[in-house]
Structure 1
Amino acid sequence: MKAPIVWVSGTLTAATALVASLVIVTASRGAITTFESSAGPLSVQTVAEDLVHPWGLAFLPDGRMLVTERPGRLRLVTQQGQVSKPLQGVPEVWASGQGGLLDVAADKDIATNRTLYLCYAERDGRGGRTAVARARLTEGDAPRLDDVQVIFRQQGPLSSGNHYGCRIAQDGGGDLFVTLGEHYAHRDQAQNLSNHLGKIVRIAPDGSAPKDNPFAGRDGAKPEVWSLGHRNPQGLAFNPADGSLWEVEHGPRGGDEVNPIRRGENYGWPVIGYGVDYSGAKIHEATTKPGMQQPAKYWVPSISPSGMAFYTGKLFPNWKGSLFVGALSGQMLVRLSLQGDKITGEERLLQALSERIRDVRQGPDGALWLLTDSAAGRILRVTPASE
């Protein structure tokens, strides 16, 4: 097989050294299945498999992928399905409950600065919190992370293992937006500006709080906070059409939400919402309240939305501008039609696949790339069947 083309320090080379460092995970090459959709038949190809609860996926300039596994491993994966050994240098994570190594994001200038960001659960005494680290990707015989620095640590009551949030999105200026859960047992803290629970934060690449953040300089408020009143947001993405920021978050029994995220706004959890507690008990005061934002869409019953991506590619011209959301308990890929900040339609895809969809990305090839959440997780490539 021809050596893959690999990006190193902003250039492309035939990297036989990387091939030597790869463990070839033999994906089910024949596992290409077809599913119906409004865009015609879809082909779903297994690119790689036997990943342990893969959580986050980010593309490099040459088309390779960085993929996290929740137990604490980061791997490089080619589009041909070659999976590297775990990269050295990954921070220690607390892989307990829903925690572990979660999202990964490539810096917008990674072609020149080789910088990436990791979001993960970090142990602190008897509990955990969300942390963000910055690192430099070093290529060679054994790709690794160097210059690893923790740039942000969530402040507030600790988690016993649940609701870390932990998606990263970078804006055009380089600032990072990070979703932070409310740790399940501390849901009322989502309304408390003196900590980071149940918030989306905006930080600079070095972890500092930009001075124009909405609560910077306010007594008793954390300067990193961008928005509040979130439960467990596990999807975050910018809409390329207008630059707006969107998130999806888990409700309890019912009340999963899709929200356009605006500076300084309060999204209501747990004061308002559309779900009930797992026991069936009432949680919310009401479904609406002045000063608190309504979701663009909510689901009852829950589908457990996770990763998300706006589609801009050419493979599915009729789907340009759509928002794709992975569903965990719902075991499907959801396509949402948008008109501005309004959601105008929903299409449920790949339900017969019977897989928990953890992350969704548009690849440089215009395909949709998915991670399935299981102890034998897969990387899937979705294209028109006629491709």
Structure 2
Amino acid sequence: MSVAAARAPFVLPRAHVDIAVIGGGIVGLCTAGFLASAGCDVMLLDAGGSAASTANAGSLHVQMQSRFMRLFPDRVAGMERQLPLYPKAVAFWKEFERALDADFELKVSGGLMVAETPEQFEFLVAKSRRERELGLATELVGRDELARLAPYLGPHAIGAELCANEGKLNPLKCNAFVRAWAKRAGVEIVDRCRVDALASAGASRDAGFTLTTAGGALAARRVVVAAGPGARALMAGVGALLPVDPEPLHMNITEAVPPLILHLVQHAERSITLKQLSTGQVVIGGGWPARLAPGSAYPVVDPDSLAGNLALAQFMVPALAPLQVIRCWAGLNSKVDGRGVLGEMPDVPGLYAAVPGDAGYTLGPLSARLVADIVLGRDPGEDMTPYAPDRFAHERVAFSGAPAV
């Protein structure tokens, strides 16, 4: 490429599209792919950067995470309403892998939430009871059974909650497979294209929208916003409220070692996830905070989280102590109210939200399929009421300054 060509301004490949999908993470890619597979004209716009999917640690969660319950007690009721969707989401991941004839390194080998004190174990007793009432398959294991299931755990582990249908995958391989599938399905993917603003093109339902992007203006009849924390500002441009906030989180990965950790491991009280990839590396994450770079929305590593996360990991699994950490990074999680926001925005026909709930990577492909069905006018096969954007209507009144009706 010549220097002149390299310096040429970026221009969108075309100015009109039927459906624009904003956000190139797992939700955006899958939504665009499902729509294109149904014959729709779809363009996906991705700004790039350290988003949730590109920074994800690859956990497939089903049971309620103690970290979420501890940090956001006011949102537990919301998460409980979505809880039945999690085992369905893991099953959908397996179906999706088969349908794509892909290898996501997906393994559903069970998840252990570990207790180290009697008080923590009692917390797991109550949590497991509630989860079983809501339809989840979980069980409690004592010290002896835990030592048999997970001999790699340290001597402080006295019991755990076992959720058999939790697991893990390799998000880097998965994202690559899904992106290739979406392109084969006909999605026009435009990389490094930030959407700066979203505006309604007129009052009628068919007027559509205008997207102001780094590559020029794009007219779209319908728009799906799968931009995680960036969705809030985009929705505000058309007078819609989507209260999603960024949560910067920290992750690490070690050098490869022989098979050691067989489960997705969490703690009953402290923030951590541990899992081992099929290539041998151990991924250490679980919600330790990162920071936003000064003056930007870009997440950066917090040295305190690096030290604390690794110290807890080797305390729980002593065999991790001599391993070298080969990489650490930060990413942005999306916080709402414990539930996903999936569906058409109230009073803005043709505009759809595609933001899954907590553990959004787990919920990603299934959430995308549900939103695609709504866009296509199909029955999604799920009661979408708990995830509908209109549940924020009372907040939207205050947001817009409009009187209540």
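Read-outs: derived from the displayed coordinates by stated rules, not from any lab. These numbers were taken from a predicted model, which means no experiment stands behind them. Cβ atoms are built from the backbone, for glycine too; each structure is taken alone.
Annotations
- Comparison of 1, 2 by FRET efficiency 1/(1 + (r/R0)^6) of positions 228 and 260 (r between Cβ atoms, R0 = 25 Å, to 0.05) - largest value held by: 1
- Which of 1, 2 yields -500 [helix-only ellipticity at 222 nm (-39500 (n - 2.57) for each DSSP H run of 4 or more, over all residues; to 500), calculated]: 1
- Among 1, 2, which structure scores highest (criterion: mean count of other Cβ atoms within 10 Å over residues 100-107): 1
- Among 1, 2, structure where relative contact order in percent (Cα under 8 Å, 6 or more apart) as derived comes to 23: 2
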